[in-house]
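Multiple structures are listed underneath, in structure tokens.
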Structure I
Amino acid sequence: MPKRDETQIRHDSLIVLIRTLHQALRGALDDALQGTEHTLSQQAVMATLARMPGASNAELARQAFVSPQSMGEVLQSLEAKGWIRRSPSSSSARILETRVTAAGTRALASVGPRLAKVEERIAGALSTVELRALRSVLNRCIDALKETI
């Protein structure tokens with residue numbers, strides 16, 4: 001049996017390949033946000049809140065790839081910048097609902113073009129057919145992993 005090199009081994013493992021893609025994406029997104037007031041965690045939280053106003057801290061932590069404990073720090077920094085507002089829930093004063101402010105919406109929009117360029121780099125490496133297939137495959141992978149949770 002012929003000996004395989006590290007590149008071949010890396011590409012045989014889906015987990016390693018997906019993790020490597022995630023790390024490359026994370027690096028590209030971090031680079032895109034350099035020189036702005038945004039961190040990737042803050043960006044993820046605000047984008048999540050724009051889609052899901054009032055999302056729980058646990059959901060925000062999952063979306064931002066941070067621990068629930070770290071989420072408190074991210075939320076405090078966003079609140080200090082005036083990009084989010086936390087207020088007691090109408091159902092329980094102990095629960096704080098978090099929403100993006102008008103300033104936060106503007107801040108989110110200000111980095112949108114930078115992040116879109118990262119997506120364009122990915123899309124530019126693929127044909128239209130490959131891009132459609134990739135989206136389909138990634139969604140099926142997501143669905144398959146959600147079924148086991």
Structure II
Amino acid sequence: MSITIQGINGEQMARLVIKKWGIDELFQLDWMAKYKDKYICFEIKHKEWFTPPPCRGQGLDVRQVKARIKLYKETGIRCLFMVFPIPEDGYAYCQWLDILESGNPFTTRNRIRIYDMSLFQKYKIKPKNAQGGADKCLTGS
């Protein structure tokens with residue numbers, strides 16, 4: 001068994017134990033970081049854009065959205081939604097989830113909340129030696 005599979009199995013076992021403890025509000029963030037003395041969480045997607053109608057965009061499960069927004073309201077830890085589209089175009093698309101929620105999101109019948117790609121900040125990630133630029137995504141509106 002690979003170390004990756006072992007880690008996944010361990011996380012699944014921990015989730016079951018934590019649920020047995022009576023903890024119902026449990027979710028797994030993609031990343032957590034400290035930037036300029038503030039903690040932020042990240043939700044990452046690497047997939048094809050959602051195509052119209054109603055818009056070209058990307059989304060998260062509504063349960064994820066609600067949990068991240070609640071985390072922000074209760075703790076002040078904002079969630080940055082970051083998209084690496086397929087096919088890759090040399091950019092990461094970033095925006096704060098609370099900003100995306102204040103727009104006009106679309107919820108699919110499968111309970112995926114879609115955000116228009118025009119609301120995202122575009123950050124050039126290629127060439128591979130590109131550095132800096134965090135402020136563009138992290139301090140943008």
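One of I, II was used to compute log10 I(q)/I(0) by the Debye sum over Cα atoms at q = 0.14, 0.15, 0.20 Å⁻¹, and the answer was -0.77, -0.87, -1.29. Which one was it?
Values: I: -0.85, -0.94, -1.33; II: -0.77, -0.87, -1.29.
Computing log10 I(q)/I(0) by the Debye sum over Cα atoms at q = 0.14, 0.15, 0.20 Å⁻¹ on every structure in I, II gives -0.77, -0.87, -1.29 only for II.
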Where does the value -23000 come from, among I, II, when helix-only ellipticity at 222 nm (-39500 (n - 2.57) for each DSSP H run of 4 or more, over all residues; to 500) is the thing being computed? I
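Read-outs throughout are calculated quantities, based only on the coordinates presented, and are distinct from any laboratory measurement. Computed from a predicted structure; not experimentally measured.
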